[in-house]
Every structure is written in structure tokens, then in C-alpha cells.
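Following this line, the structures themselves.
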Structure P
Amino acid sequence: MTDILKYEARQRSRGTLTLIVVLSFYLYVLVYMFPTIASVGDAFDEYVQALPDAIVASFGVEAITTIEGFLSVEVYQFIWVLMMGLYFAYLGGDLVAGEIESGRIDLILATPVSRKRFIVEKYLSLLVPIVAINLVMPVVVLAAVISIGEAMSLVDLVVLHAFSIPYLLLTAAIGLVLSVLFDRSDIPQRAGLGIIFALFTLESVTANSDFEWLGLFSPTHYFDPTEILVNSEYDVAGALILLAAAGTLLIAAAEWFRRRDV
């Protein structure tokens, strides 16, 4: 009953391993820069005071001279929230449109598999890279932090990665919805990148302004690495909202694909 899921999961294993290796290397390079940043703390404090309030609020740069603040700004706000969001939206954009463009969809739907099952299993295959990186990277982060003589909360780190799963699932679901609307994979992939970047920017530029309410439409509003690592505050409601939104988009994609002509 899960043949599509198993096949797609195997196909994604090599890419997932490559992603973990690249992220681990990049993270170690960044962490080894932290002692230099911490040694000029006063200069960075002056620099932060000159930044717009929206930037300070969005990226949490006021705490960059602590290991938690440094990781929040240099690793999680940029890599996890933005780059990983873009990456999974891009993968989601190829889930269906790629099969249609290649012509494989005719062979798949000729088998005794429903369109809804096809959509659900294709989408769930993205849990392989999403779960894998969020299981491995906390270990890598902690090892890197310890290697430079620093310490941080393991609980906060684990919670951050657990809460990033709903966020990444939602970005992938955005790509999936776009993927069922078009027959060429490059269109939903590019559109997904544009939407995620636009939503990220929307949350960033409206923070602490009269238009802050617009940030409610951005997934990044409900996943804030700085609040978790620096302040040990866990937005459980935000994680549930992200999960609910991802589930809603999955249902919408499955229903639309069931009705459309291929």
C-alpha cells in the first residue's frame, strides 16, 4: 500500500546524505568563526544599535555575541528558515509536475493507485530528508559548539529542530500545491521559491511596524529560532498552526489533482 512512498524514499536517500554533509561542513565553518565574533563584542553591540528595529527583531542580532544568538542569526534564521524553506518548496514543486512533464504519470495512474494516494505518498516522501536532517543536525551542532569550548541547552536545540519540521512541511506543501497546477516542473519550482522568499521578506520588513499584522500570513511568523535558542520560549501553538496549514494544503492539492485532467 506504500509502494510509491518506499520508492520515493529510496530515491531521496542519496540527496539527503549529500545535504547533511554539506550542512555539517558549512555549520562547522561558521561555528569556528564564533570566538572571533565574541572577542569584538563591544563593536558588534554598537553595530546592532545602528540597525533598524525590524531587522533586530526579525533576526535576533542583539544576542549575536552569545553562541545561542550567533547560531540563531548565522545558521537558523538564514539556513533553516530561508534556505531550507526555499529548498523544500523547490522539491515540492517537482513532485507532480515533474511526473507529468516526463510522461511517467500515465504509467503510474494506469496502475491500481488512486490519485489521492499518489499525492499523499509523494508528499510524505519528503519526510525522509526533513526528518533526517533534523535528527542528525542537533548532534552536529552540539559537537561543533563543544569543540570550541562553548555550551548550550540541549533541550532548546532539540525543540528547535522538532519545531522546524512543521515549518518545512508547510513550505513543501506550498510547492506541492503549485506542482498540481502546472504541467512543467520549472514553473512551480520558480513560483515556490518566489513565494517563500516573499513571505520571509514580508515578516522581516513588517516586524515592529504598523503593518506587523501582515506577518501573520508568513510561515516564519510561527517559527522563530531566536525565541527558542536565546529565550527558551516554545511556540507550541505556532507549530500546530503550521501543521494544520500543511495538512490543509495537502488536502487541497489531492482534491485538485483528483479533479484535473492530466
Structure Q
Amino acid sequence: MTAATSLPKIQIRDLHVSFGKNKVLQGVNLDIASGDSLVVIGGSGSGKSVLLKCILGLLSPQSGSIKIDGEEIVGLSGDDLEAVRHKIGMLFQSAALFDSLSVWENIAFGLMQGEQMPRREAKAVAIKRLVDVGLQPEVGALMPAELSGGMKKRVGLARAIATEPEIIFFDEPTTGLDPIMGAKIDKLIVEVTHAAGATGLTITHDMASARRISNRMAMLFEGRIIWDGATDQVEACGNPYVEQFINGRPDGPIEMQIQDHFL
């Protein structure tokens, strides 16, 4: 194996992010291999969204390194940062569709604005992506307000893959969906990511979803990755924090930490 093929798609080293006295990330270390589907689990406020924003360049860490394909992205700006972002697609938690644009215009937004693709060509790509996520071409003419929650997630996924990204981020992809629709969206995420040959990074606290879409899991707790391994090994990981979290137990070391914080 050559050095090029063994290079992580995303490499994070000793990442620190604070807001005032609130230390959110306190030395995160994480490697994500090309083609992996990694889910970062953790409770609300554990720093999962902050981690994503740092990789996207929306937040600047106080210290640490983030490399994509071996290129340091911390400190990048302007065209250099945009070039890195072009490798990334994202499905937002609430789909985050533009209310004033039709469905196809939402999907094609990055193609038209970022790549200056002509409208007719961009529309054709958008309709193809609609079909890829299991929706009829006619849906392209609808407005976001006319869509159900599940349809909005599908449209958001279609937009995330429209530019053929190498990396796709999923922010709480099943939030707001019933269990059946959540399972359908998870199945679609697996199929679409695999078909695109993309690297997937998901943040969620939904363990059913996490198990369905990942081949690896990592748990973020108190600003650090406290466990990282294969999804099929998480049940037997031996880490009491992870075991409490994935089983939803009210009692355990995480509760003790919370109690100690207030004593």
C-alpha cells in the first residue's frame, strides 16, 4: 500500500475549541478513511455540531489541525477554502431548503451558484438526483412548503449529492421523522453514499440510525473522542460511558459526571 492510498480522507489532530470559559472540544483526534461511513455519537452539547463546523471552515479552532486529503484547512480562506468545500456535500438537520425556490432550484443551487452551470443543464441534473432519492420528476416543480418532512429530507439529500461530492456530512438525519421514515432515509443514505463512492460523516444521538448507516462509530464526550471502533463492536466495547449512552441507561458514569459538576 502506498502512502497516498493510506492517507486518511479527513485527519483531525488535537483540536481545541472554546467559547469564553466554555471548553467544547478539548483535544479531538480522529481519522476518517476514504469510503468510511463514520457516525460521531454523543449527547446534546457534546460538541458534535462544532466539530462539523470546524471541518467546514465555519468555525476556527483555537488550536489543532484538520487535514482533508492531506491538505491543512485550518486557516484557509477565500478561494482556497471554497475549493475544499467543493469536495463536501451536506444534509442539514432540518433539510434547510430555500422557501422561495422550487425543489429543483434548491437541488441545483450549488451547481448554478458555485459552478455557474446553465439553468437548463442544472435542472436536468436536479431531476436526475430527485429520481436517485426515490422521488418523481414532477416533484421538482413543487415548493418546499408543499413537501412532507420525509420528502424534504430526500430533497436535502438530493441537493447534498448534486455536485458529486467526495465527502457527505449528515447532521441528525432522522430528526423530526417517525421511525419508519427514519429507517427509509437511513437506507437511502447508505445506498446514495455507496453509489457515489463518498466518505460519510454523520453526527447523531439516534442510536438506531447510527447502527444502520455506519461501519464505524466514535463517541465524543467532554470534548474528546473516548472510543472509536467498528460499529459491530460497539456493544462489546467495554467502555462504561459508551455502553451507558448506546443503551440509554439513566444511571452510570455520565450521570455521575453531571452530578459532580453541580456539587
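Read-outs throughout are calculated quantities, based only on the coordinates presented, and are distinct from any laboratory measurement. The structure displayed is predicted, hence computed values, not measured ones. Cβ atoms are built from the backbone, for glycine too; each structure is taken alone.
Quick notes on this one:
- Of the structures P, Q, the one that 2.9 was derived from, the read-out being distance in nm of label points 7 Å out along Cα→Cβ at positions 203 and 235: Q
- Ranking P, Q by distance in nm of label points 7 Å out along Cα→Cβ at positions 27 and 107, the structure that comes out highest: Q
- Label whose coordinates, when helix-only ellipticity at 222 nm (-39500 (n - 2.57) for each DSSP H run of 4 or more, over all residues; to 500) is calculated, return -22500 (choices P, Q): P
- Label whose coordinates, when Rg and Dmax of the Cα atoms in Å is calculated, return 18.9, 63 (choices P, Q): Q
- Identity of the structure behind 23 (criterion: relative contact order in percent (Cα under 8 Å, 6 or more apart), calculated), options P, Q: Q
- Largest in Cα Rg over 2.2 N^0.38 Å, for residues 91-178 alone among the labelled structures P, Q is structure P.
- Given 13.0 for mean count of other Cβ atoms within 10 Å over residues 115-122, calculated: source structure among P, Q: Q
- Once FRET efficiency 1/(1 + (r/R0)^6) of positions 11 and 187 (r between Cβ atoms, R0 = 30 Å, to 0.05) is computed for every structure in P, Q, the highest value turns out to be that of P.
- Structure responsible for 14.5, with mean count of other Cβ atoms within 10 Å over residues 99-106 calculated and labels P, Q on offer: P
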